[in-house]
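Colleague: I've put the structures underneath this note.
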Structure P
Amino acid sequence: MTVTSDPSPAAVAAAERHDGGRVALWVDRHRRESFWILTAGLILFGTLIRLRQVGHILWEDHAFRETQTAWAVREFAENGINLFISPLPVFGPEASVPMEFPIFQALASLLVPLGLDAGEASRLLGIISFQATALLLTIIVARWHGRLAAVVALGLFQVTPFSLMWGGASLMEFFATALALAMVLGFGIWLDSRSKLALVLGSFAAILAFLVKVTTAPCWAILLLAVVYATARQQGLRAIWRRALLGLIVGPGLGLIAGVAWSRYADAVKATNPVAYVWKSSELTTWNFGTLDQRADPTMWSTLYYRIADLMAGPFCVGLILGALAVIVARSHAQRALGAGWLAVAASGPLVFFNLYVVHEYYLAAIYPAVVVVTALGITWLARVIARATRRGTLTSYSLAAAAAGLIFFLTVTTSYGSLRYFDLRYLNLMPEQATVIAENTEEDDLVVMIGCGMDPSFLFLADRRGMQIAQPEEVDPVWEYQDIDDYSFLYRCNDDLRTSNYLPEGYAATRVEGELFAIERE
């Protein structure tokens, strides 16, 4: 399906008569070279400004998730790839704690032999995934809404404070969005042209999307319904319903089945570990979806608001407001349906997985492309309205759109929240003291007990050590039935109010080595 708001040939001719040869750069009826050159230039620029992040150590906001991801990369690189395990040696040196299907980690491990460490390889693949998302987004928006909207969306996608922080993170978030957008593109081409190749590739991307991030893919499956409606308005429902049904079944349908099957397998593995069992799906229902009390708490909604406003859409969410107006006044049913689809994607993630989006900022990567597109639709609509009202040509609307996009960027990076994220892009952080103490006072093969550190694997990963996290004293007996205390040489305490004796079996004591690092000895 192609629904474009680019100027018609008659409009192009009129614009050329008004503005002369200058407009040909953008709206040439026979060539698209300028559009693709600009697309390549923006992607190249966005890549170059993120390359420095590859060398940042994994000690920043949500370092626990980044190091959890990179740990599997390290283990796969050292011991070989096995997609049915997810190594996380903070629950025991050989522990596997499957969360998402670890295809991202496996691919990143293939970059390690190039001379990168696990964190660098994971960050580099994160940038590649970010730009794959950018390219797919540009293609889809150009097909549906025109090249101007596509360029504005791509430009914003590269430079908002949110993307400056998370576009180079050691996370599979943008790997998942790239797969989801590949699903959307393949499905749309299949509906439009009956391309079996597009159906197969779109279905494959859908299955992987649900496996890689089961909280991301459903948001984008909503957009497929908007595509069906828009195509039906153009071609008639009778002409497409069989194709639409087949595409939905072999795409998100099979993807959902694969995601559920993987979750059950992962739960079975985690159930065998007396510490990791708390990460089973049945234990995380409230954590994932939140509670009614949380949804009634204005402070939690304000957290989401400021993340979207200050990091993506501009103060007061002006980009989303303009985008919503553009959808409402769109001239065709197809454009209104597609615009509503982008809005639904942007809203669905936080509404369904409320607590996850409040607690973890990086989860907004799942809806970030949709927020950017809605903002771009609003900007291009406003620019064209002003150009028509002032009887200016096409070149004026492009200039106004560029200025508005630049204003959104300026407004976000100058907010207190946005400026922090911009600073993170260029700040080379330092190794945390905890990891330094562990690394300098232990040997590579020493196992370390971590207490009072929650479930954060950061310190052990950065110290390049393995061990066992004990979050609560009541876990002590199950842990030491599961693990042999004699295999462990050291204990590190993140909270100095804790008594080390409460976390060790009877007959063992802890002797201070340095700071909060203790040697484990028999009494």
Structure Q
Amino acid sequence: MVKFREIIRLHELGYNQSDIAQSCAVARSTVQDYIRRARGKGLSYAELCQLSDSEAQAQLGKGKQSPVTQSVIDFATVHRELQGKGVTLALLWQEGLDQERWQLSYGQFCRRYSQWKIRHNLSMRQTHAGGEKVFVDYCGQTMTVHDPVTGDAQEAQIFVACLGASNYTFAEATPAQTLPHWIGSHERALAFFGGVPKAIVPDNLKSGVTDPCRYEPGVNPSYHAFAEHYQVAILPARAKKPRDKSKVEKAVQEVERQIIAPLRHQRFTSFADLNAAIRERLERLNHRVMKSYGCSRRTLFEQVDQPALQPLPTQPFVFARWKQAKVNLDYHLEVDKHYYSVPYWFARREVSVKISEHLVEVFYDHRRIAVHSRSTARHGHTTVAEHMPPEHWAYKHQSKDTFLAWAQQVGPHTHQQVTAIFAAKAHEEQAFRTLKGLQSLATRYGAQRLEDACRRANTFGLVGYRRLNAILKAQLDRPLQPVEAAQAPSAPHDNVRGADYYH
């Protein structure tokens, strides 16, 4: 008995799949299959009632199935399509039904795809979407570069990067695995791919991962800055878990077999020559057809990864290393034997220092508090005036000219006194403390009284702070008040009445 119309009718009435299966006495998977087919074809219950059983079955893709049709499904293409973002087996199955490439149920389609994966030995425990991840690591094998002058041999480290979805591979030789070479190889790898993935999966190399914690791995600050610049996430693989980066493990193996081994007998006198040879072999590797996929890494990259990569940033990344430092009492910190200032209120605080080729930047609480041009002068000091306390700034900028200019503002007598103080000293700096004392007298007694005191001191040839301080304390700077002379009593006279007259 054909029950597909009843299944669709009950579904349109809002019954769930379990109730429909119980009512129609069929398996729940059968109910799900008919609903999925009807939804894919856009058929309603009313439309199904206008069709004959054979016509409805044909519309739903449940007619007689040809064994020939079933045997020619290209699951390699299906597998490749699944790498695209948002692509599912259900979507591909429905598209195949619409294009009449097959007439099997969704369950059969999934089972046959699983069997195909097992037959092709695709041990893909991880599914990688296009443009999602780049896996990076170094080869265990090295190559030798010989100095043409000295003949010294240097072991070259081989950096490998591999895109997860297409296996598209990048490789290059560097002198070491240190942080500058590590980040430089990342930059050149992303430039080679022509875009930026969503995440980079590195091994627990010290240059990239400072703390290989399983749950909260610590990322090197310079590596983190690189990730921020490229807007990419860093997802370190778990320690001693090669399956987390199986893609690059396989890529490393291919590089060792297809690049390093064939070049083992060649002699290289520079890294430029070595990398040129690696690029030539790498081109062959990426264009060689992979049996499991039926196409090359390059072709798969152009189909799956390349469209999904984000564009490269317009500005190049500026490499910088970081260090923690404590600001000294003199509000300076040391970087490569040179001392740089920070605002004086950060003295004795722990700060982060970003050191690039041309700049030294100081951060506190994730805020930049100072920036300096990098200096190569050993044991020198770079000090910004705004970083100094007011009293330090004043002391640093004191000079004969500044004291004379200040004295001229007070008055000519003060200027004469200051000039005499400088003349009495063998060195100009010996007069600075004395003149600071004069400035304190001007603050305490006022500029006019200091000018009057200097006038009196200059009159008597007195020079120095002590003399002026004594004059001001004794108020000898004030002008003398005229004293009225006592009048002699008038001589006796008949016209003078005298005091007795008023009694």
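Colleague: Which structure, out of P, Q, was distance in nm of label points 7 Å out along Cα→Cβ at positions 116 and 404 calculated from, if the result is 9.5?
Modeller: Working through the options, I get structure Q.
Colleague: Starting from the value 13.0: which structure in P, Q was mean count of other Cβ atoms within 10 Å over residues 84-91 calculated from?
Modeller: Checking each candidate, the match is Q.
Colleague: Kirkwood radius over Cα pairs in Å was computed and gave 24.7; which structure, P, Q, did it come from?
Modeller: This value belongs to structure P.
Colleague: Same structure again: Of structures P, Q, which gives 0.30 when FRET efficiency 1/(1 + (r/R0)^6) of positions 36 and 260 (r between Cβ atoms, R0 = 35 Å, to 0.05) is computed from the coordinates?
Modeller: Structure P accounts for this read-out.
Colleague: Using relative contact order in percent (Cα under 8 Å, 6 or more apart) as the calculated read-out, with 17 as its value, let me know the right label among P, Q.
Modeller: P
Colleague: Thinking of P, Q, which structure, once helix-only ellipticity at 222 nm (-39500 (n - 2.57) for each DSSP H run of 4 or more, over all residues; to 500) is computed, gives back -12000?
Modeller: The structure behind it is Q.
Colleague: Of structures P, Q, which gives 0.10 when FRET efficiency 1/(1 + (r/R0)^6) of positions 92 and 372 (r between Cβ atoms, R0 = 41 Å, to 0.05) is computed from the coordinates? Spell out each step's value before the answer.
Modeller: Working: P: 0.45; Q: 0.10.
Going label by label, the one that fits is Q.
No lab work stands behind these numbers, since they all come straight from the coordinates. Every value quoted in this text rests on a predicted model; they were computed, and no experiment measured them. Cβ atoms are built from the backbone, for glycine too; each structure is taken alone.
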